[in-house]
Structure P
């Protein structure tokens, strides 16, 4: 990922502007004062740059949780901050900050808040979870212009590659989202999706809790699927196939189909590679035959006002649990404008979110975005507000 090594960290007096990049404030880790966050805005994208000491120099890069797409946005911000502070650059991989001609339009790249405002209308919707190279997703969208496709992927280079192809091909029926698919499904209306594709998900053999396929994911997929809609899993991992089959077959009621080494209209470059290696490819298909009720969720993510630094220091690195969810206070920062900033993991145990909470005397809010409006998240937020503000 884009990064710069500088000789030393020279904090700038903020807020400040360099070119079209705005820098708002600096936040320093209260436990590790060699780590800093710099609140940054460029092209209406809000995110943090991360500054961290290394044995030989100082590393300047984008912070993982808030990192935006496309990558050139981060590159411009890194160079702008180095210029603003007069930093001596020792090494850099961000020399090319030009906007790729095929990324000039990013209408197809949505945020989770775009979906929270209102789900796009379409007669038929298909969702691909973890589209990787995008070959299958792009092929499907090109061959079915009357169907709305939504591709979900957290690997940002893959998102950019797919966005380039959308613009090159002039596709109007494909939306990309850089977000956790397990959380996204809660924003999808019931009974409107004809396919949910999960092709070659990461097996996560050492961290099975991170697997996409779970009882909760299957339940949400079934809710959003129209009658006769299908959830299609395709994997080369025998471990993942065995785990998934056990998960599917444990359902009280399910219409399932299993296939081995079936050809499909388009295959990914990875699938082509695995076929050359003579690896087996497994498919599990669940067909929905139910009409699900609409999902109604109500709540608020507003905070009370007030800043209690002693309370925040006590909460730092602790974990708080409630029924169905938790909050882990990962890191605490103090900002350059007399606010505190807490990095948290929160939500359900199976589908936690990673966010920052900026806490001020007059106002507190989530950064870079609010949690997904789910019932668990609303309940966890209420508990978090009480912990922060009493």
Structure Q
């Protein structure tokens, strides 16, 4: 390998233990594999330095389980580096052979032609908060599974809670009082109840830790402002802030809606235009919390005590947007359901518009009252 004055477009096929390095030079020459090294930053640096001046070497690799550490290292050392959205890498329908070497060459060639879409690399603090948010979400799912297993065990044995609301202190006390003549079933009950209590404790501890660590976070004002919206409480607000980071990278509200996969899919040919279900592309965590928040707009618009408390200290402009959202989204949801629309589809449509209001709040220059 010799130094070259042309831009070198480098595709890195990154795995846990290895990196395949392919290069496509500026021009029309086909890409080629230049090396395969262990996942070792010193070894990678040695190969890249042979390709030319660092300012002329542009690297890319697909987002995946190896994270953003490699991109941060390359950028800090002076190389250009993009992390690519895997779902948007062009694929040939007739291609049936896939190897690491082919993937690296394809990345380099597509990078050179400008056909790849980079993802935004979050700063380390934002990524750390996002990891904690997702850990808390995993804990909530584990709690839900444990509760489901316990409730179905009780139902199979004809144990029905006489109260109206499940998983309250009264419900848990009722479960603890259940007895079975068979020792094996009594053991199952005790184990399942312990699993529920452990999962609940884990979720609460992670939520509390999240509250503590976001107090001094740079996005804390945005989190506070978003909570002026109905249905957007602390966990939803911190999820939105951590998953998106900088809302200003979306020039329009429609761009943000597309990022969370809430816009309808479309097939247009000739004079025929067909719209289908939502695309479900982009960030699934955001899409989930937005749809969950959309259900809150079934109720008549009003400023409840909890919402009033959450809105204290928020700028008047943000509160005005939040109130406009309440009126608009309630009317939209009621009208869609009244016309016979499936309630889940109606809530998804409202979630799309809610994303627009969230984007609008994030664009406000002043988020908190002085």
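We did not get these values from a lab; they are worked out from the coordinates using the rules stated. Since the model is a prediction, treat every value here as computed from it, not as a measurement. Cβ atoms are built from the backbone, for glycine too; each structure is taken alone.
Thinking only about mean count of other Cβ atoms within 10 Å over residues 161-168, which of P, Q has the largest value? Could the numbers behind the result be given before it?
Numbers: P: 19.8; Q: 11.2.
The structure with the largest value is P.
Assuming 3.3 is distance in nm of label points 7 Å out along Cα→Cβ at positions 49 and 305 as calculated from a single structure, say which of P, Q it is.
Numbers: P: 3.3; Q: 6.7.
Here the read-out was taken from P.
Taking helix-only ellipticity at 222 nm (-39500 (n - 2.57) for each DSSP H run of 4 or more, over all residues; to 500) from the coordinates of each of P, Q, which one would give -7500?
Details: P: -7500; Q: -16500.
Only one of P, Q returns -7500 for helix-only ellipticity at 222 nm (-39500 (n - 2.57) for each DSSP H run of 4 or more, over all residues; to 500), namely P.
Given a computed value of 12.9 for mean count of other Cβ atoms within 10 Å over residues 25-32, which structure among P, Q does it belong to?
Details: P: 17.6; Q: 12.9.
It was calculated from structure Q.
For mean count of other Cβ atoms within 10 Å over residues 33-40, which of P, Q scores largest?
On the way: P: 20.2; Q: 15.4.
Largest calculated value belongs to P.
For structures P, Q, which has the highest computed value of distance in nm of label points 7 Å out along Cα→Cβ at positions 273 and 289? Before the final figure, lay out each step's value.
Details: P: 4.0; Q: 3.4.
Of structures P, Q, the maximum of distance in nm of label points 7 Å out along Cα→Cβ at positions 273 and 289 occurs in P.
Given a computed value of 0.98 for Rg/Rh (Cα atoms, Kirkwood Rh), which structure among P, Q does it belong to?
On the way: P: 0.98; Q: 1.05.
This figure was derived from P.
Once distance in nm of label points 7 Å out along Cα→Cβ at positions 73 and 297 is calculated for all of P, Q, which comes out largest?
Working: P: 2.2; Q: 4.6.
Going through P, Q one by one, distance in nm of label points 7 Å out along Cα→Cβ at positions 73 and 297 is largest in Q.
Who wins on mean count of other Cβ atoms within 10 Å over residues 177-184 among P, Q, i.e. which is largest? Spell out each step's value before the answer.
On the way: P: 20.6; Q: 9.0.
Looking at the calculated values, the largest one is P.
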